[in-house]
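Peer 1: Next up, some structures in structure tokens.
Quick note: the coordinates plus some simple rules give every number you see, no bench work behind them. Since the structure is predicted, the reported quantities are computational estimates derived from the model, not experimental observations. Cβ atoms are built from the backbone, for glycine too; each structure is taken alone.
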Structure 1
Amino acid sequence: MKHVYDLAVDFMDMSDDRRLWTRSVDAVSDVKLIPGHHVIVGDDDADARVAKILSTDADGNIELEILQGSVESHHDLLTTA
């Protein structure tokens with residue numbers, strides 16, 4: 001199932017420890033990019049995944065940890081209180 005994602009990423013850049021960097025300009029929605037929060041990430045050539053935002057910097061760089069499993073399996077991390 002294809003999901004609409006919050007942040008475009010290139011999964012080919014993911015390291016062995018499931019981390020990757022992207023930029024805030026790659027956000028495709030008005031998502032808040034806050035360390036500790038979870039977002040849906042993806043690209044047009046791969047299934048969407050859930051990622052935890054590890055850090056952001058003043059230049060708009062975002063470090064992510066891509067979680068294993070489907071978006072559905074992490075639904076509880078994506079709901080807001």
Structure 2
Amino acid sequence: MQDGKYFSSSEITRKLDISLRQLYYWELKGIVKPHLITMGSREFKRYSNKDFEILQTIKYYLDQGYTLSSAVQKANKLNI
């Protein structure tokens with residue numbers, strides 16, 4: 001990661017205007033793999049700038065009417 005900035009799940013959902021369920025579904029599909037950060041006995045998911053850029057691109061294509069698989073393919077072609 002370039003500048004060490006991580007985003008929480010709530011920051012990602014707020015910035016992209018998506019639901020937490022949608023974010024976790026995309027994660028389940030393997031689109032992004034957040035880092036797990038342990039604080040005490042709890043683990044928190046944190047997303048990198050690259051993760052955010054990928055998700056932002058996919059969200060753009062979904063808003064344009066593409067299916068999730070097509071949006072992922074188009075984002076992958078951009079080599080984000």
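Peer 1: Work out the source of 1.8 here, i.e. which of 1, 2 gives that when distance in nm of label points 7 Å out along Cα→Cβ at positions 7 and 39 is computed.
Peer 2: Answer by label: 2.
Peer 1: Of the structures labelled 1, 2, which one yields -15500 when helix-only ellipticity at 222 nm (-39500 (n - 2.57) for each DSSP H run of 4 or more, over all residues; to 500) is computed from its coordinates?
Peer 2: Working through the options, I get structure 2.
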